[in-house]
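Coordinate-derived values only; no laboratory data. All figures in this text were calculated on a predicted structure; none of them were measured in a lab. Cβ atoms are built from the backbone, for glycine too; each structure is taken alone.
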Structure I
Amino acid sequence: MAEVMSEPTEGTVRAEAGAWLEANWNPRLGLVDWRTRLVDSGWGMPGWPTAWHGRGLPAAFDAVVAEEMRRVGAVSVARSGVRSLAAATLLEHGGDFHKHKFLRRILTGEDNWCQLFSEPGSGSDLAGALTRAELKDGRWVINGQKLWTTSAHHADWGLLLARTDSGVPKHQGLSYFVIDMRQSGVEVHQLRQMNGHASFNQVFFTDAEAPAEHLVGKIGGGWAVATTTLMHERRGADGMRLWGAASDLKGPIHDEERAEIATVNEPYKWYPQRAGRVDLVLERAKATGAIADPVVRQEIAKLLTLSKTAEWTARRARAAQALGRPPGPEGSLGKLAASHVARAAARVHTLISGADAMLTGEDGPLDGVIAEILVSVPAVSIAGGTDEIQRNIIAERVLRMPKEPRSDDDRPFRDVPKNTMR
């Protein structure tokens, strides 16, 4: 187990991390073998507790260690996909069992994860989940359906929010579980999107099981755990992070890492189009001659201004994360800003391309990329909590406005009208 250094400074952290990496980095190792060594050293996640694969350092030093990793060309621990959300949630709410069983394999990349929150009947009302978990003979039996679950088709484990008590108000009757996605009671179907991709899945649970110890937190305490997961998700909603960039270094271990990133990031490859592709706007305007139109120029200026302010908001969120601050409403600010940017970019692309923007494939501008932007942008206002949900969070937690009146807060969930199909 790694020991934390006394009164660390940037210089001492850089020197110690660099020395360990120079002595131990071996590109001839397999990816899991190398990550196992890195996890055991604590330098893979230096801000984590020493008891759980870290060095107990302030989060501000993570960037210093990352620089040393890049300097020697070393591969990092696995960070891509829902793994990071699972790790953050289990670190905060999990017991020793969860941390011992799951954290190491998250960091080595041996396990893939998915997030089982949304349902077809509850829309943005996450607390209205109908999927049931009943404790029978010491095991939780799960029945129900989840929807829009990214990566469920190749996940080993899922983060599941399920209802354990319908006789209390809806937020109080939810519990949070880790569930085995490979068992026979879990059925996954990929969903084809209108942009041609198939990133999402619907998941059916028919007497699926979770051991009693796979409950995270307390029975009925699932809402607080789920909120932690969502806050971390929204904090990273400003775009694909550096963990998604594959190294161009040579060698088998780098080939393994590139293959892993390609597999895990496959469901997310259309996300740049979902964000509106602001980076293409000026190039397209110049190439088509639309830059000469004063109305188009004005809309481009508005878009670039909005995009830059959104970038600064995202930087503030990342700076807070680097300082070790818990995720808060700044994630909602960033996510809402990203929605505004994406929609503005879609409008500008339409102004530039005109009716041609509707052409897909080789017939369309940029081989159909512009058309893909137009049909992908609506997703950014839905995934991870709708724009309306983000506005409520900002109003209540940032502006300190009164909460929105509700008719179902104090009623037992079984008595609340449901949006279900007969």
Structure II
Amino acid sequence: MIAFASPTLVAQQPTVLPLSLGDAARLAAQHSAMAQGARLRADEAQARVRQRRADLLPTVSSYVQEAGRTFNTSTLGIDFPAPAGQKPFFDPRGQVEGPIKTLDVRGRVEQNLLDFGAIGRVRSAQAAARSSGADADATAEQAATAATTAYVKAMRADADLHARQADTQLATELLGIAQSQLRAGTGVGLDVTRARAQVAATRASLIASRNARDHAHLDLLRSLSLPLGTDIVLTDSLTTTAARTEPVPDEATLVAQALRARPDLLAEEQRVQAARQGLSAIKAERLPTLGLVADDGVIGKNGALLLNTYTWGLQVSIPMFDGFRREARVQEQRSVVMEAEIRQHDLEQQAQADVRGAVLDLAAAREQLDAASERLRLAEQEVAQARDRFNAGVAGNADVVNASLGLTASRTLVNDAETAYQLARVSLARATGSVTTLR
């Protein structure tokens, strides 16, 4: 785990972090804000499982109550006739009696002995929790994909900066040659002017490339949720050639891997299971339930004399008719299941298309890289030949300037092809669900 200093210390002494492409993927999967939020949602789903499981566990409560009560005798609903000539026991019009004081200390236990609906709801919550866990994995894969894409863009920005530095160095050398020839009387002022213009143009490009590089590294820091004072050192570069010779696995093998390992597919599969389990839980509510209720305690006028009283019973509940509410819920949940199955099927087709597209992009990127590399070799050769002619004084520097412009364009094309190749690698890893295993 990476530890960082306080913001004040970071501002004074930036943390230096060597980072490879695979490290960026794994770091984002663990520490990015979106990945951490997804894992918290999975924890919430697990908590809902425990809430549902409470329906199958006993509930125990107790209370102590000291109370006083008065009542109107006419509300008892019982007449107390008196013998002829004697005063009635209670006023026929009613009279207030009491207060009657009681002290009641009691405990109560309720337990569902058999509740198929509650069991189904627990299983449905468990399936939803598994779905949330799979969603967390899918979100982590998305975060890893975003981080690796940002890493590739940072590599591209570094490569562009190096190319512009080389352009500036070449332009400066040509300016020196033109000035030397002018002082020796073998050159003309026009060559010096051209060379100075070329230096100014390359310096402007260098400034723009440096700014783009800084922004690319800033975007990479944000995708990794790292402190902005962190100085990331990219240990990979666009010129890494080891992966170019790796054979691309068979498309059928890659598709099988995607269907087996892609986190978003696994999450969708779990959502289908959760929807089906929810349907089963609703249907289970039609079955009878069996419960136990037990109440025990002591009661009396005061604490001096308390007598034990209790109540217990077994209760069987049989659902009969609820206004077709349950049938409507079943119909609704069936639609939810069908919708989830359609999404699952569509996502499987999308996975197959993603794999095929990534394989096509990877093959095309390799061909483009070979072509761009050949053009760069020829551009370097053209610059060398034009420079030799200029040094020999048999030609002005116009040919050298034009050749250097072609070299700049060739370097850019190589960077484009290298970037396309690296992005194709990331796309293929995303399509097969293996971004976090990139090296």
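Here are a few things to note about the model shown:
- Entry that produces -23000 once helix-only ellipticity at 222 nm (-39500 (n - 2.57) for each DSSP H run of 4 or more, over all residues; to 500) is calculated, selected from I, II: II
- In this comparison of I, II, the computed figure 11.4 for distance in nm of label points 7 Å out along Cα→Cβ at positions 95 and 375 is attributed to II.
- Source structure of the calculated read-out (Cα extents along the principal axes in Å, for residues 47-190 alone, 155, 37, 24) within I, II: II.
- Structure responsible for 1.00, with FRET efficiency 1/(1 + (r/R0)^6) of positions 103 and 295 (r between Cβ atoms, R0 = 41 Å, to 0.05) calculated and labels I, II on offer: II
- At a computed 83, 28, 16 (semi-axes √(5λ) of the Cα gyration tensor in Å), which of I, II: II
- Origin of the value 15, where relative contact order in percent (Cα under 8 Å, 6 or more apart) was derived from one of I, II: I
- Read-out FRET efficiency 1/(1 + (r/R0)^6) of positions 311 and 351 (r between Cβ atoms, R0 = 25 Å, to 0.05), computed value 0.00, structure in I, II: II
- Computing distance in nm of label points 7 Å out along Cα→Cβ at positions 263 and 391 across structures I, II gives 5.6 for structure II.
- FRET efficiency 1/(1 + (r/R0)^6) of positions 31 and 335 (r between Cβ atoms, R0 = 35 Å, to 0.05) - highest-scoring structure of I, II: I
- Structure (I, II) behind the derived value 21.4 of mean count of other Cβ atoms within 10 Å over residues 119-126: II
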